[in-house]
Each structure stands twice: as structure tokens, then as C-alpha cells.
1. Taking distance in nm of label points 7 Å out along Cα→Cβ at positions 58 and 114 as the criterion, which structure among 1, 2 has the greatest value?
2. Here FRET efficiency 1/(1 + (r/R0)^6) of positions 130 and 282 (r between Cβ atoms, R0 = 41 Å, to 0.05) was calculated and came to 0.70; which of the structures 1, 2 was it taken from?
3. Determine which structure produced the value 23.7, 67 for Rg and Dmax of the Cα atoms in Å, for residues 34-161 alone, calculated from the coordinates; the candidates are 1, 2.
Structure 1
Amino acid sequence: MRRPPSAILPRVEIPTVLDALRSARSRLAALPTAESDAAELVSRLAGLARGELHLRRDLELTPEQWRTLESWLRRRLAGEPVQYITRRAAFRDLDLVVEPSVLVPRPETEVLVGAVLAVLREELWRWPRPRVLDLGTGSGAIALALASEWRDAVVTATDASERALAVARVNAERLELAPRVTFLEGHWFEPVGDERFEVVVSNPPYIAPEEAADLPPEVREHEPHAALFAGERGLADLREIVEEAPRHLVTGGLLALELAEARAFEVAAWLEGAHDWRDVRLVEDLSGRPRVLLARREHGPAIAPQQWGEERG
């Protein structure tokens, strides 16, 4: 079936990067992210950094690249995230492979990594080779960023999804970090047995299923629901991690979690004044919203969740 003219890029005798940018901006004009999306797609297409686009605007594109751009623009107009189209996502200083089996890494999670690094700097004298556990690693973004930016960290990452771990391992190999990160398949803490760590970090599912309609369509319709949604108003996985974490942290060890701003204070209240935790605080994201929970493991034996009511009473 013949496509309507609006779905086809204009014919250009020898297309250049500048032609591609102009065409992409025009085609994506109805999207609020048109300028950014066009720059990302064309930079990935041409193998350039985004800052190089205007410097290399006369770079000629092959007919195959022009056809690829046409395909990519159709997919973007259909709602597919740019990162899944290009199979790449920037995260801090890393360039990651992503696909629909893993979440697209976001700036909020970069704040989580930054908060962990700040604590590692504070504790350098006590934790020269900190053991770090990343729960639900997905693409490996958190684990690999920490391994890259804190060279003495000993990083373990778990995920219940075999496919997600395959993506994370590909990223570790591409970034030459594979020898420094151990990937294990299983649900949260199960794969690590009784092992203890200086840091436990996670970006778990924290969106309530009933909030799905509030998400952008490209998130709701394309990203993995198992990594987005949790029961109990988005709190089920967070609660499980908080309950089990004390058994896997050394005294003074750090728990760092990304969470929904709407329930950040509620989750923090679980830990404030609890036997197993001290120094509980929330860190704001780039928009000034409470997004990251930090807490330190209190001295003494961990208290089993079933004892909480008795102990607190």
C-alpha cells in the first residue's frame, strides 16, 4: 500500500546531516520533544556526538542511512521511545544498550548514583573497597556507573529477568567493566544468600497500577511493566527491600532507593525511628522533588519483619 507523502522524507540529491536535522524537526514538530528527539536520532544515525552535529552539518549520508532515518521517524511518531529506536541511552558518562526488556535510564536515577557516590567519598577511610549490591539492575545502568566512577568498588547486580541480565552483560562487555561487576539472576536478595555489603542500591518498581493512565503513552505502552508497577499502591517491592536489607548490610551500611515523590515521605517514615535504621533522609531530584531515600544500617542484629510490631509496641 502506498504511503501518504507526509510519511516519506523529501528527496534530497545528496543528503547531509543538516538535511536530516531539518527533515526530522519538521516531521516531529507536533511532539513536545521534537528538537531533542531530532538531534538524538540524527546524531545516532551519523555516529556523532550531539555537540558535533552543527560542526559536521555538511557530512553526507548514504541512501541506507536516509532510509533508516525515515523508518526511525515513523516509529517515533507512533510513540516508540527514541532510546528503543536507536538501541542506545546516555546515562551519566556511559553509553548504554537498551531494548524493551529494560527501562530507559533517566536523570532521576543519575541523582541516585550521585547520592551513593557522595556517601562512598565520605566513607573512603572506612570502606576502601566497598561491596555494592544493585537490586533489579535492568540495563546495568546503576551498577556500571558505580563501577566506572568508583574504581575500587566491588559490584554485584541482580535481576529476576534473564533477558535484562543479558542486556546488562552486553553493556558491561562494551564498557570493559565485565571483570568488575558480577551479575546474578534472581529475585532481589535471593541470589546473594547471606552475603553482606557496604551499599545496597535499587531503582525498583514504584508506580501504582492505578497510576498507569497518568504516565506518558511512550512509557506506558513500551517500557516493561514488571519494572514499572508494584502492588500496594506502588509500595510492595520497596517494602520487601526495606524489610530484607538490614540482613545484607554491614553496620553503618547504606541503603539507597529511588521512589515516587508522592510516597517518598511515607516510605521514609517506615525507617525513621525503626530499630534497624538511622540517618534517614530524602534527596531531591533535578526538579526539586523528593526522589531518593538514603538510610544507614543501625548497629546490632537485624530485626525480622514479623517482630516489628512487637518491638515497636
Structure 2
Amino acid sequence: MDTRDRRNQANIYTASQVKRVLSGSGVTVEKESESEYIVFCPFHSNHRTPAGEINKYTGLFFCFSCGKTADLIELVMHFSNRTYFESVRFIKSKEVEVDILSEINSKLIEKEEWEGFDLLVIDRLNNQALKSDRAKAYFAKRKIAEQSISKFKLGYSENQDMISIPVHNHEGLCVGFVARSVEGKDFKNTPKLPKSKLLFNLNRVKTASKVYVVESSFDAIRLDQVGFPAVATLGANVSTKQLDLLEKYFSDIIVIADNDEAGENMKDRLIKRFGSGVSVINIDSKYKDIGEMENEEIMKLNHDFDKSILSLLK
């Protein structure tokens, strides 16, 4: 059977079965999200940050870096040098006596539970940000207005010399924050922050008719300052859950990727999922991301994009 045909007829597994298959094939799971196992990609030189994800329930593999896709059978063949039929039997051997249909149904009806973060901490950090000259100078350098500091409850920790950005789920519950150092590029998140299940700012813009998708929370805030509804993926690795959220809430998706390899991979990930349902705004190569642009430049960029869309519709 052709590889593409096999993927179109993706098998249904259990998460535990997929994990046993990977372990038995010599694959180390580096970390995992709600629906994916994250591994180093075996199809290119990937050593620093794991770029491959394997869906826990279909076994489908995708690499954010090289773009390689494969099903579970192909992975077993590649990792363990088994033949196609040996790989099929090996995967079958890793089943357990379990009602797969019941497990799938339980996943469909399972209600997500979120753990709220202490809002007193968020308020305290926000008050420090509004009072600290060092924090205000940093925000000004990043072109973040004081109004946005208040609106998004941006914070500052003098002890750690770090800026904090509260993160909410789609219902508006604060579940923690992401933080970065004022000097250098040190990053820190609250423990167990479920980034792969979230889109920054979704709670504020989920009723909008269209949405701009960026990588950084600051980029989303910059777009908000000029009146554009935006969400941030909080990293270039866009999870399946984040794609599901975009599909659930928006019919018009516009991606503005960073000018680097990770940004290209992020853009390709969205195009792979939504195809023609995604529009792309490219920024000038002299900028790393849209956050480096002035407000007037952002508005002109969007104006030129709208004009190009209108010309295509004529």
C-alpha cells in the first residue's frame, strides 16, 4: 500500500500503546503534551531541541524543522530496521486488553480541568511594573504602552529582574505566566504552565471575525495596540491543541511569522493544517519580528495586505 494511502487511513491507537512501541523501538520521549510525544527527529541532524512530534492516538509523526511526516509503521521501520510486515506485527504486539473505543469516547467527553493561578501575585507584579523606572524603560524599549501594561497585567520582579506576562485559558482563567529577563534572554515559566493547550490573548479576541497569529506575547500586544485581534502561540512549535483552538474560534486566520527558520516552520505548520484558510503577511527582512516595527509601519503593512486581498477578489 502506498505510504500516503496508509496515512489517509490512519490507525487508532492508545497513548500507552504508542509509548510502548516507541520505547521498544529505542525511541526516547523527551517530553509530552496533551496529545503528542516530543522526540528528536531521526530524519535529520536534530540534537539540541527535539523537533519531532508523534500523535498519541494516530501515531503520525511530524518534524517542525525538516517537515518530514511519517506514520507509526514507517517510524518503527526506520528506528528498528524491521520490515513493513515485521513492524505491523510489532505494533500489534504492544496492544493490551483495552476497549479502544471506550478510551476514545472518554477523551471526547472528558472535561478539561484548569488550575487557576494566584491573582494576588499577578497584581503585585503588575504594581511593581507600573512603579519601576527600570521596568517602564524596558517596556518603552519594546514599544509597549503603559495602557497595555495595565490591560494585560504585565509585571516586574525586582528580585529576579524579570518581566512577567500573565497567561489565560480561553475562558479567561489565569493559569500562570511566562517571564523573561530584562537583561539577556533568560526565560522562565510558572511550573506546569500548559502552554501547548493555550493561545495567549484568546480569551479577549475569541469573538473576532479574524485573528492574527504570532509567536510572541509581546507581538500580540503590539498588534492589540493598533487595534488588530491577535493571539500568540508562545513559541514556534504549534501544538495540535492550539491548531484545534484556531479552527474552533476563527474562520479567517492571518499568520505573521518571525523572520527566522523557526518562524518559517510555524508558518508551514499552519498552512499544512488549514491550507487556503490561512493568509500570510511577510515582514521586511530587516526586522526579526513584527514587534520591532513602529505602530505606523504595522498599520501600513496591514493596509497593503488588505489592498492585495481586494485586488485578488476583483
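Readers should treat all values here as calculations from the given coordinates under stated rules, not as data from a laboratory. Keep in mind it's a predicted model, so treat the numbers as computed, not measured. Cβ atoms are built from the backbone, for glycine too; each structure is taken alone.
1. Largest calculated value belongs to 1.
2. 2
3. Computed on structure 2.
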